[in-house]
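Several structures are given next for inspection.
Quick note: the coordinates plus some simple rules give every number you see, no bench work behind them. Since this is a predicted model, take the numbers as computed values, not measurements. Cβ atoms are built from the backbone, for glycine too; each structure is taken alone.
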Structure P
Amino acid sequence: MSNPADIAANPYKRDFPLLAANPDLAFLDSAATAQRPAVALDAQRDFYETMNANALRGLYRLSVEATEAIEDARAHVARFIGVDDARKIVFCRNASEALNLVAHAFAPTVLEPGDEVCITIMEHHSNLIPWQQACRAAGARLVYLFPDEHGVISEAELDAKIGPRTKIVAAAQVSNVLGIENPVPAMARRVHAHGGFMVVDGAQSVPHMPVNVQELDADFFAFSAHKALGPFGVGVLWGKLDLLEAMPPFLTGGEMISSVTQDDAVWAPVPEKFEAGTQDAAGIVGTAAALGYLEGIGWDALQAREQALVRTAMERMAALPYLEIIGHPDPAQHHGAISFNVRGIHPHDVASILDEHDVAIRAGHHCAQPLLAWLGVESCCRASLAFCNDVGDIDALIAGLDTVWRTFNG
């Protein structure tokens, strides 16, 4: 078996149709959305070609098969995050919708005036704005956890901010800008000691590391399929069953009811209670196939390769005198994402010139404006690596950055 940390070799690109068809493309934007392996695309197409029917309501063969396919996928997703009860898995459109579901359906059942919701300054807007709204509606206070200059949240900061008034802590397991893993178990331990609840945004962790929601001691956990090699339009919310059962539905309509009269309705049991309307059955099946592909690679191999990629990229980027890396200096603290700026050159210009040389990075505020304001930068570049990258992609990035610098500085 080849060494997974041998980033000169790449046995993975051929599994991704878009990458295979564009061998000169250095795709370094996996934190925004991952490329899809053929097995995930095939699973979606197979659904439409062999069992295309509306699930749950039909009693004919195709509808029954579609229903079974969704439930098989639900069970697969549950196992993937360390859950033995698939009823705790709710399918949404994305992680944003999953987090909004918790903020709009769960938070009002526990938040009271004077309570506090604690989040980190690193949160993606999807795990920030819903809590602003929930606090405003309940008369609660939003409290921020701040890291040190490297992105590390200290034990002292946790002790100072998570206290008797903290009803909910909501945090990304991994920052989409800094790539650093937050101390979720330590957060959960503190908020649970005060009778509160832990909500975890796993959008950036699920593609890069094994996740077990029991070990995280979370009460809710959300992620998006499209960042984990799956399709757009599918998100996952896991929640503790008693909490899900006590929550009112977030959306109402077809598929989420047990019965309806002219004056009232009885909700379907969890998880259907939160899955109003026709679900993206093909996308859900494709999600399970994508997760299966990740499992087939193995976490040890995947992490060894990604760590080698990030280490090599950061070492070579650090050698460029005009470039500043944002975040922790230790490559091991960057789970795929490396944010940076080129001195005196706007990130949009950097990204545009790199694109002319088939290097795809992200530039802007990365849906994390409070973090960037705290860091003292208006915007930045981000190169985000995944196991399907190789040293050739890093070569292209470094050569492209040299071109950027020479374009503006001669």
Structure Q
Amino acid sequence: MHRLPLSAAQAGDISTNPYKADFPLLAARDDLAFLDSAATAQRPRCVIDAQARFYETLNANALRGLYDLSVQATTAIGEARAKLARLIGARDRDEVVICRNTSEALNIVAGSFALDILREGDEVCVTAMEHHSNLIPWQQACRATGAKLTYLFPDENDVITAEEMDAKIGPSTRIVAAAHVSNVLGVENPIADMARRVHEHGGYLVVDGAQSVPHMDIDVAALECDFFAFSAHKAFGPFGIGVLWGRRSLLESSSPFLTGGEMIESVTFEDAAWAGIPEKFEAGTQDAAGIHAAGVAVDYLESVGMQAVQAREAALMRACIETLDALDFVSIVGPSDPDARHGVVSFNVDGIHPHDVASILDMQGVAIRAGYHCAEPLLTWLGTGACCRASLAFYNDESDIAALGRGLETVWRTFNG
């Protein structure tokens, strides 16, 4: 298991790969170039082992029992919550609500906090590049309250400009919801600038961090956001664990999203009083084993070091863009400047449907994504329709990028001789 962080220079050498051995699936598959980490990342051995070890040594219903095993399970959840808070720079672990995924985290905000504050005539402003998980909940919230949904559109350089924000974020704006990093374009949105603008008008900022947490240092205080959501499975943790961070005062004032066991302080035949945060938003039995493993994923990511992650992914992105640019039948969707992207490169092959591209690449041992990437309005607005997407993680190397290039040449020959 890799423990000591490599220097940025060492990690940036993508001709070598000290990381794949940590990931059982990748270590066992020399024939696979896995380029779909934006959909879900691979898990290191320590995370897989931690989840199994919980069931073997700590398996009890946390938070409910007074016996030692249950207390140990409760402690494990608390320790993992603290690690997840640390990962995003949250100072108070009780501001971290654990749920199932980013989608559920965003639905909690839209279905509790937003419904409490939105009124007819208010505006909710989202970017045009949102994943459906950060769009549909706001459509529903606006429909339920009579608020209006408005959109921030990127310019020709795929940037949401100050002029666009000034035009769209105003006195009626109660909530701005934005992806930190687009899962299609790979661009980082100006989150802190959005926060300052909406706060000037007394509104709130909600950030979808699903595509940023695996790739960069996160500090929710520096971002000046009010809510921040991400999924463990995109950050080398298990499926089924999502994280919602919110400012304590906002979580405390919000109505619960789900009700039932463990989220109550007391219950009578007529009424109920809610528990404090974060339990108020964590109804029912939690996936304690998954939460514990998510904490171990944080440990692993910190052992690699975000400086090494960023240096390596920058080198991978440059290699990927150069490889695609060298193929005159490939068109990149979004910026061609590798420094303007994080983690993902979307593209199309002239005259060939993305599903066909992905299928033929799969035959060559290259795993990419094809379709709308849960961002159909963006791709429709761009006039692109469905597209291909290669997404990177620090466990990739130059052989994976080379396999993508060779595979695309095979795709072209298959249709064009």
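Ranked by mean count of other Cβ atoms within 10 Å over residues 314-321, structures P, Q are led by Q, which has the greatest value. For which of the structures P, Q does the calculation of FRET efficiency 1/(1 + (r/R0)^6) of positions 42 and 74 (r between Cβ atoms, R0 = 30 Å, to 0.05) return 0.90? Source structure for this number: P.
Here mean count of other Cβ atoms within 10 Å over residues 90-97 has been calculated and equals 22.5, so which of P, Q was it run on?
On the way: P: 22.5; Q: 19.1.
Derived from the structure labelled P.
Sorting P, Q by FRET efficiency 1/(1 + (r/R0)^6) of positions 202 and 274 (r between Cβ atoms, R0 = 25 Å, to 0.05) from high to low puts P first, with the largest value.
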